[in-house]
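Below you'll find a set of structures to go through.
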Structure P
Amino acid sequence: MKLYLPLILIPLLASCASPNKVERLTPVTEIKYKQTEGYTHQFANTYKRPKSYPHTCEQDCYPDNEDIQCNSEMEQCQYIGSNPALTIDEARNYSIRWLGHASFVITTPTDETILVDPVTRQFDWPIDWAFTNLAGGFYRQLPPKVTNDELASTKAVVYSHIHYDHFNKADIADIGNNTKYLTPLNFADYFPTGGYDIVEMPWYSSYDIGQTTVHFVPAHHFSNRIVVPFITNDDDETLWGGWLLENKGKTVFFAGDTGYSGHFKDIHNAFGDIDVCLIPIASYHHEEHGKWYRNVHLTPEDALVAAEDMNCGVVIPWGYGNSSWKMGDHTSHSALFRLLHMKEQLNSKIPLYILNEGERAKF
């Protein structure tokens, strides 16, 4: 009988958990769905796959750079170069701390702390099990954690999409239910039950967190969570996107996972020049996986073009790092080498502000 007791207790404990509160915002623009036979519920990107890209590095993409100090070739590195000197208006000051991969802690000028895609462990089960047992222990080094003070002051958590490296249920338990969770549409069903306050948002909708307006904006990506597609399929049933924070007339943009498309110019048309842009550079194995992979991820040179499209005041790149899953040419820092090289090659005037994991900057 003892062997069956845990199986009995699991549903009983789950039934005792407080139900989540879910608010779904009304779309302010038309929601685009896939025109796939048999499906009327799958979200779609605004733009089709680009036929070509403005720039592509073809050879010698990773020259040595004295500003990056590594233990081995492009592996386990620290950025030791200088960052641009920025004029900081203390009355309009954002504090931004990068935890690694896509995870940020942002404190606004009016002291609202907002967590962005907090994944501070490995993947959720069963992906975690698969990587341990089927992929030879493919793990990242654990990143810096959200501090207790940061957790205590957190007013909102925002998620860009439902992929395992951007949405981790174990972290939600640590964050707790004394904060708002802002998510794309159809996201709440994937949350654990525990009295969480969830707001599902379509593109170009807005929600106020204290004195900060949080806008959900498009990305060029996709979504799925289920890993046994032949049994069931949740492809693109949840929306994906980026986030734009606006406080005292100053903006911070987080792109989420995205490929390059016209949506960057659309965001600029809607919000004007962006002060600080957090843009991914490191998941781009287009040489291995063909055109599809680049369709939904930025290369470092794509990121530079996107920054030009939005006229970013400064760009903080993310996705590389000692706590990354090494999605940029299979080393921790190859994407950063390529970014710095292509910035020079393209003569990009957008300033880059390079962080090592755990570091904080003020803008």
Structure Q
Amino acid sequence: MTIRYRTVFVLLTLLAAGQASADTLYLRDGSVVNGSLLTLRDGIYRFDTKFAGELEIPQKQVTGVRTDEPHTVVLDGGDELGVRLAYDETGGQRLVSERFGTRELMPADIAGVRDLGAPDPALVEARERLSRDPWSGRMAFGLSGSSGNTDSRSINFRAEALRETNGDRLSLSLRTLRQRDDGEQTENETIAKARLERDFTRRFFLFGQTEIEKDEFENIDLRFRATLGPGYFFIREKNHTFKGRLGLGYEHEAYDDGGNDSSIVMTFGWDYLRVLTDWFRFTHELTVIPQVDDEPSENFRIDSLLGGELPLGTGSLWKVRAEYGHQYDNNPEPGVDELDTTYLLSIVRDFE
């Protein structure tokens, strides 16, 4: 073989090898992405390309996947198969294996994909959580201003602790607000919460929560509430979570004038967290609390708290946090406004 033909043969061999290792994503808009399939997890395909590096493509935008080598494919029912993925417009999405031949399925039936022989990422994360201290926490201290029932300066303090193990999350929090206006105290509120969540699947969980509140200027000497119910993760990623919850329970209120009231209540709402890069964190907590046994459309409360925070330096455990909160009671005690709006600016210290 001459040098010329040998060179052509080598180039063709290298080209064929490069083509043989290529995977393909077929998108709903008609475009095609070639490269190497890394993983499918939480509805996101991670795909390595020569022209744009690593891409993250939502599964709902993908009509089909083709791989040249077998991968571990996790089906929606939980089965894991070592197969190759095949796709064309005529045959649709298929699983191909020497062991059981070809099997047709819908692209949405694929719950996960990873390299053949690679460990399950969920198990790896579970082992990492078990190997580290399950407790984390934070403390916040700052100044605030409010409008509604009061309009003055105040000092706020909050402490939070979270214990997270494999499938369980225990959160504890204590929050106090103290406010003075022209030398007179105009705000004196303390709220303590405890919530335990236990996972049954990656999406569904059961929670139990207790809350104790004392608010001198809403005439609440003691408010106690205990609820239990299901929850669901609509989004569950490392830096992006959105979960809804629905609870049923008991609430007791004792008032400063000596009166008291007890009722069956329902709670429903959500908890949202979004971490954008390493420098901005956004949260929103919403809870609606109607009285089930006493005209719920006429006796309900709404608690809403929006928050955003920035670190004080790269990788710092110190942060500055701004919050904007609403407490709405459509049937308050006499002399108390329906809506309290609170603005909080705090310095936060995380403990990991």
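Bear in mind these aren't lab numbers, they're just calculated from the coordinates by the rules spelled out. As the structure is a prediction and not an experimental result, all values here were calculated from the model. Cβ atoms are built from the backbone, for glycine too; each structure is taken alone.
Taking -2500 as the value of helix-only ellipticity at 222 nm (-39500 (n - 2.57) for each DSSP H run of 4 or more, over all residues; to 500) derived from one of the structures shown (P, Q), identify that structure. Only structure Q yields this read-out. Output the label of whichever structure in P, Q has the greatest value of distance in nm of label points 7 Å out along Cα→Cβ at positions 178 and 314. Of structures P, Q, the maximum of distance in nm of label points 7 Å out along Cα→Cβ at positions 178 and 314 occurs in Q. With percent of Cα pairs over 34 Å apart derived from the coordinates and found to be 24, which of P, Q does the value describe? Here the read-out was taken from P. Identify the structure, out of P, Q, from whose coordinates relative contact order in percent (Cα under 8 Å, 6 or more apart) was calculated to give 22. Value 22 for relative contact order in percent (Cα under 8 Å, 6 or more apart) corresponds to P out of P, Q.
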